[in-house]
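Visitor: Okay, got some structures for you below.
Bear in mind that the values in this text are calculations on the coordinates, not laboratory data. For clarity, every value in this text was computed on a predicted model and none was experimentally measured. Cβ atoms are built from the backbone, for glycine too; each structure is taken alone.
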Structure P
Amino acid sequence: MKPIRLLTFLLLLPLAFAAHAGEAVDPHHLKLVGDSWPPYVDAGLPGKGAATEVVTTALKRAGYSSEVEIRDWAHVKKGAELGIYDGLIAAWKTPAREQRFLFSEPYLVSHIHLVKRRDADFDFKDVEKIPGLVVGVVRDYRYSPRTYHNDNLILVEASHVLQNLDRLQKGEIDLTLADARVLKYLISKHFPHQARNFVISPQEWSQRPVHFAVSKMNPRHVEIIGAFNRALEGMRKDGTLREIYRRHLEGE
């Protein structure tokens, strides 16, 4: 390399690093994360699922670009708490989580239902009265107080709804619970030949609003959530939200 070119390279090198550093902390580019929760969040779905498309569309309208990673829930939550990720695509609000995240207005309601094997010798209406029923839950999902404040139920943790469905069909647990659309999607996709062996409760166990959440480690978390909420309201008014749900959730 000629001396003048070398000098130019050395002079520009710090600027190049500064530019890359600026890209890494671009306040209008957000790194989002979610756990596989089809049909709402999943790497294999169009737009990575209904919830992902809602969140990324609202952020784009609000002036933010984004990238999305799909990981297991334990990694999702811890990574966002530590500030590795800027936001959670889909999360249920709890007082403990509000210490670390700022939550948007809800953009979806999750209807939680129980599911049992067809040959189970108990009725859904008696679940809370029968001592010793083993219920599969996903670790740190925080379904509702009703789930955790019943001494008759024995809760066994798993890392994913799919793992609980597999345990259920093998007879290792008596029940599990999840969003009704998630249950139907996973049973249809992963247990097509055993689908009739599962029975989903006709009455919901609980409801949980679904939110976009931004880590309070991001210094602009208030600004981001405010802009997101305004964009989300616009999507409600102009029919965009309804159209996203029609494409992703119709028939579920």
Structure Q
Amino acid sequence: MTIAKKLYDMALKNIDDEIIEDFVIGIGETAVKLSDGRTGFVATNKEDTLGKCEEFYKCMGLDGMPESKAEVGMKVKDLLKVGLFSGDPLLRSVSYAAVNAIFNKNPERFIEGDTLKLMEFNKKDIVGIVGEITPFVDALRPKVWDVLIFDRQRRHDQILPDWAIIEMLPKCTAVIITGTTIVNGTIDYILNYINTERVAIAGPSTIMVENVFPVKILSGSFIEDPDKLFDLVKKGAGTRTLFRSGAARKVNLIF
């Protein structure tokens, strides 16, 4: 069963007839608020868009009037049924933000702490980082034998292309995967090539739910101030600003 299907099944167990109260697709993040107040956000999957000005709208009917691919007021379960399995990058962003909102509850489940300290590394480790997470790379290089970075977007020569995962990720003794891989649908492919139990999924796009991911640590976010979060996201704020403002805080689940 795919991660998307597991998330879908788990999400349905945690909602009734809630509707989408509001959503915003920002340049950095996408946020969704449910009718019961639960709020979540993920990184906007803009790298896979076509760059068109009205890409999130499609023409429907003979009058050619544009209609959004997701609507305020629609049932959450209806959005998830289509959006979690969609090939549309922006619809997926809204849908996975909705899933993050569903599990933005029961904060007593979470523990505080730095992802790298919770994982524990030594000088013999070869650490694979899927998705360029610069703070992790900078912190790990002096502490481990090697850091291998895999990313679909190669910004410099120290980043390996994502197809190198097939041969090189199994050699890693510890792996950190960006939560964005959940949103863009590459998480299942990545998990196939991991040859260690020391695995974490990290970043605000990480869905903070038990019994879905075969990893030891989930490091994501808990929304403290939904109104502030929405205001910042629609103004183009990114993860760092959302955390520093107090709109959200970093949290972890350890298994």
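Visitor: Using distance in nm of label points 7 Å out along Cα→Cβ at positions 43 and 219 as the calculated read-out, with 1.4 as its value, let me know the right label among P, Q. Numbers along the way, then the final one.
Guide: Numbers: P: 3.3; Q: 1.4.
So the calculation was done on Q.
Visitor: If P(r) over Cα pairs in 5 Å bins from 0, in percent, for residues 139-226 alone computes to 2, 11, 19, 20, 16, 11, 9, 6, 4, 2, which of P, Q did it come from?
Guide: Numbers: P: 2, 11, 19, 20, 16, 11, 9, 6, 4, 2; Q: 3, 13, 22, 26, 20, 10, 4, 2, 0.
It was calculated from structure P.
Visitor: Then there's this: Hey, semi-axes √(5λ) of the Cα gyration tensor in Å derived from one of P, Q reads 31, 20, 17; which structure?
Guide: Q
Visitor: So relative contact order in percent (Cα under 8 Å, 6 or more apart), computed for just one structure, reads 21; which one of P, Q is that?
Guide: Clearly, the read-out refers to Q.
Visitor: One of P, Q was used to compute Cα extents along the principal axes in Å, for residues 91-186 alone, and the answer was 39, 30, 22. Which one was it?
Guide: Numbers: P: 43, 30, 23; Q: 39, 30, 22.
Working through the options, I get structure Q.
Visitor: If you rank structures P, Q by Kirkwood radius over Cα pairs in Å, for residues 27-146 alone, which sits at the top with the largest value? If you can, show how the numbers build up before the last one.
Guide: Numbers: P: 16.3; Q: 17.4.
Biggest value here belongs to Q.
Visitor: Identify the structure, out of P, Q, from whose coordinates helix-only ellipticity at 222 nm (-39500 (n - 2.57) for each DSSP H run of 4 or more, over all residues; to 500) was calculated to give -12000.
Guide: On the way: P: -12000; Q: -7000.
Label of the originating structure: P.
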